[in-house]
Structures are given as structure tokens and as C-alpha cells.
Structure P
């Protein structure tokens with residue numbers, strides 16, 4: 001397998017989510033530790049870090065709200081920042097153009113929410129031909145209730161996301177596995 005340029009995508013790791021009623025701090029410390037390890041490892045390896053913020057017309061996701069900023073606990077100096085208005089970070093943000101212009105062929109996916117923007121971006125990227133590592137331990141989500149009344153905790157949602165992505169759209173990887181793969185920095 002030939003080496004290829006990689007980029008770390010940190011999707012929607014923003015204060016906006018802390019303002020939502022479903023924000024559940026239970027899994028936040030582990031997520032922050034794993035996300036920071038991924039950021040620090042990518043920086044040390046010379047892998048470009050791409051910060052992506054979700055922006056829309058509803059508070060707390062408006063730019064005017066002041067919450068469209070990196071979670072306060074994360075030390076994240078990105079090489080580039082994009083604003084997205086859809087679930088996939090590749091729709092209308094300019095990210096796809098930047099990736100192509102910079103010769104990026106492999107994406108490392110992390111951020112918030114596991115089953116929404118992270119999974120959607122992963123599927124979209126795979127369909128467009130990028131090689132994708134999905135680092136589920138560096139993603140965060142929250143419990144969700146099904147129409148039947150059954151509630152799925154974050155671990156169940158993460159497991160289901162891994163099941164749907166693995167071998168079809170992405171390689172499921174730990175932080176260490178994603179950083180250890182042969183890849184070229186930008």
C-alpha cells in the first residue's frame with residue numbers, strides 16, 4: 001500500500017453543543033482525553049488539522065451566539081477552519097476543494113456527534129474516494145430516544161455506528177492505530 005497524505009478532521013467540537021438540552025457530561029472527560037491525544041499526535045506527526053464548525057440560523061449554532069468556538073477544554077490549533085451548514089462537512093464548506101488542492105487522500109475523522117456529522121462525513125468522503133479512518137473513541141454523542149420509547153445510550157450508538165461504517169466506508173481505529181498508519185504529512 002502506498003503512502004498517502006492525511007488530514008485530521010475535528011468536526012463540530014464546539015461550545016454550541018454544551019448549550020443543548022441533551023448535553024450529557026457523562027462521557028465528555030474520556031472524549032476530551034482521546035480527542036486531545038489525537039490532536040496532539042497529529043500535530044507531532046505533521047498531519048494537518050482541520051477544524052470544522054457547524055453554523056446555522058438557530059442558536060446556539062449562529063456565529064452571533066458566541067458558541068461557535070472550540071470546546072474550552074481542548075487545545076486545538078488548526079491549520080485551517082471551515083464552516084458547514086449540513087451534516088456532511090464536505091457539502092458547501094469548501095473542505096473538499098482544500099483537500100484536493102493539498103493532495104490529501106486519507107481522512108482521520110473525529111468530533112461531535114458520532115452518528116450524525118462524523119458518520120455522515122465519513123460516508124460521503126468514502127463515496128468520493130477518500131480513504132477514511134473513523135476514530136470512534138475520539139467522537140462524542142449523547143443518549144437518544146427511539147419512537148418506541150426505547151433509549152439508546154452513547155455506547156450503543158457508537159457501537160451501531162462502527163457496525164455500519166466498518167469495512168464499507170471506513171476503517172475503525174483507535175487514536176494510536178490512526179496515528180500509527182503509514183501516511184505522509186502535508
Structure Q
């Protein structure tokens with residue numbers, strides 16, 4: 001197993017995964033503004049790889065984020081989820097417009113999807129991937145990839161007011177059982 005050191009290493013890992021590439025193509029087809037697939041989609045792939053797992057760890061959902069400040073309707077998100085389910089019903093799709101989420105969370109308005117992604121609960125979860133206009137994979141990681149590739153779970157400094165949510169997620173996600181090499185930081 002090759003050690004992961006760079007974003008390019010992570011992208012190469014994703015590029016070799018037919019299931020992930022198919023999901024990326026499906027979402028790319030919808031042509032959503034400033035879209036990314038984030039959270040467990042990338043995190044789980046990296047954690048599975050670093051644990052030497054051949055079989056994918058089951059995911060609760062595939063988190064798609066996009067940014068459209070002109071349409072803040074939750075109904076639009078539901079329509080997108082429905083369309084995705086019509087294309088592939090085997091996946092539990094979760095779609096959120098980060099322009100709406102900023103208002104819901106009481107944050108200052110976001111300017112891009114990346115602003116919302118930067119506020120996911122754990123630094124290793126603040127990663128997103130998409131296909132660009134040239135169908136090349138692109139990865140963003142607002143807090144870098146250091147925690148992700150070093151199997152570190154810690155609270156995102158931008159989510160510090162949500163420590164109770166972080167602690168609850170640690171209990172309910174059961175990550176240490178799924179990936180025993182994880183280093184979990186509780187404070």
C-alpha cells in the first residue's frame with residue numbers, strides 16, 4: 001500500500017474507483033452551480049485505503065453540496081435528490097444548497113460551497129471532490145489533508161461552538177470500531 005501524501009494521491013485513489021467515478025459523473029450531469037461531493041465520500045475512501053480494506057465501508061449517504069443564492073428553496077434540494085434517485089436509486093442522496101445552510105446555521109452568508117464545506121464538523125470531513133468542466137477530478141480541503149491522511153479525527157475549529165454535536169457524532173458514527181487505527185481527539 002502506497003502512503004498518501006498529497007491531494008494528487010487522493011485523486012488517483014478516487015480515479016481508480018469505478019463506483020466513485022460513476023457517482024461523480026451522475027452529479028456532474030446535473031450541472032449544479034459550484035457543486036462538490038463531500039464528507040464521508042472522500043473521507044471513508046481514504047480511511048478504508050489506509051486500513052487496507054478491500055471492501056468499501058458502508059456510507060449513510062452521499063453528500064452533495066452546491067451554491068445557489070438565487071434559489072434558497074428546500075424544495076429545490078428535494079427535487080435534485082429525487083432526480084438523482086431516479087438515475088440511481090441504490091444511493092441515499094443528500095443534497096444541500098450551502099447558500100441556504102448558512103442562513104439555517106445562523107452563519108454569515110457564504111460566498112461559495114467551499115465556505116460551507118469548511119464548516120463541516122471534523123477537519124478530516126472537510127473535503128470535497130468533483131469533476132470540472134474538462135472532466136478532470138478536483139479536490140478541495142479547506143483545512144488541508146494532513147488530518148485525513150494521518151487518520152486523525154478532531155473538531156473543526158470553525159465548528160467550535162458545536163462541540164456537543166461533535167461528541168454526539170463520535171458516539172453515533174462509531175468510527176473507531178470501523179477504522180481502529182484512527183486517532184480521535186476529544187477536545
Structure R
């Protein structure tokens with residue numbers, strides 16, 4: 001009998017964890033799709049721009065999970081797996097051939113991992129380093145990149161502070177609380 005046909009599948013612990021990671025990843029994707037990032041902050045509404053906004057939100061959650069130990073690290077891995085699967089789906093939707101998808105997914109996964117490391121190192125190095133890290137990741141140049149990165153940096157620091165105050169148990173149960181999107185809109189006008 002296939003695993004998906006098992007009437008007890010939802011009771012299995014690994015399925016429950018995966019469901020929680022899927023809920024969190026869904027919340028990250030929903031937040032990254034908000035128009036304010038593209039209309040208010042000037043991030044290009046392109047595949048590359050959306051990849052960066054998604055990566056920044058995923059980074060904030062992974063940063064929180066990093067402090068949690070065993071169960072948190074398992075959840076972090078499940079989120080990374082969802083990210084990889086999502087990238088594969090996006091590539092299929094834009095018409096990349098089945099033969100090229102594994103190589104493209106590996107490239108995106110490597111790029112995502114590099115971004116996460118860069119963001120983490122920059123975050124511990126201070127505000128300027130974090131903003132510069134975001135500038136490097138944005139598909140923008142010059143003053144447009146600096147302005148968008150400055151606003152994103154302030155917003156992401158607020159997200160990180162917000163997540164640090166949240167219960168790890170909520171994350172384990174698949175509940176992700178993010179500060180209101182209004183924080184982004186207020187930053188867009190400054």
C-alpha cells in the first residue's frame with residue numbers, strides 16, 4: 001500500500017513535522033509575495049527579485065531555528081527541503097526542460113546556501129554589513145539597490161527581533177508569526 005493511502009499517515013511523527021514545515025514555508029512564501037516589497041521598496045518583480053525576498057524571509061526563520069538545537073535543526077532542514085522543491089516547481093513552470101532541472105536546482109540551492117551564509121555573517125558584523133549583503137543579492141544597481149537594501153535591512157532586523165521573542169514551540173507546531181507588513185510600508189517612505 002502506498003504511503004499516501006495509509007489512513008494513519010497523518011498520525012506518523014515525520015508526516016506531522018513535514019506538515020508543520022509546509023505551513024511555515026507557505027507563510028514565508030505568502031509574505032514574500034506581498035506587493036509592498038516590489039511596489040513600495042523597489043525590488044524588481046522578477047524571478048530574481050522574488051528569489052531574494054523569499055531568501056531573506058527564509059533566512060530570518062532559519063536564523064531563529066539555528067538557536068534551537070535538535071528539533072529546530074530538523075525543522076530548518078525540512079524548510080530547506082521545501083525551498084528546494086519550490087525552486088524545482090518554479091523552474092518547471094517557467095519551461096525549463098526536465099533534463100536541465102536537476103542542474104538548475106543544484107545551482108539555485110547552492111546560491112541560496114551562499115546567500116544564507118552571507119546574510120548570517122553580515123548580520124553579526126553590524127547594520128552596514130547586513131545592508132551591503134542585501135545590496136549584493138538584489139538584482140538592482142546603484143542608488144536603487146542601496147535604498148531598497150536599506151529598507152529591507154531595517155525590516156528584516158524587525159522580523160528577526162520579532163521571531164526571537166516568539167516561542168520555539170509555536171514554530172514546532174507550524175505557526176509562524178511575522179510583524180505586520182505595515183512595518184515594510186512605513187520603511188518605504190523613509
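Of the structures labelled P, Q, R, which one yields -12000 when helix-only ellipticity at 222 nm (-39500 (n - 2.57) for each DSSP H run of 4 or more, over all residues; to 500) is computed from its coordinates? Mind showing how you got there, number by number?
On the way: P: -8500; Q: -12000; R: -24000.
It traces back to Q.
Tell me which of P, Q, R gives 10.4 when you compute mean count of other Cβ atoms within 10 Å over residues 52-59. Spell out each step's value before the answer.
Numbers: P: 16.1; Q: 10.4; R: 23.2.
Computed on structure Q.
Just so you know, all these numbers are worked out from the coordinates, no wet-lab data involved. Bear in mind the structure is a predicted one, so any value in this text is a computation, not a measurement. Cβ atoms are built from the backbone, for glycine too; each structure is taken alone.
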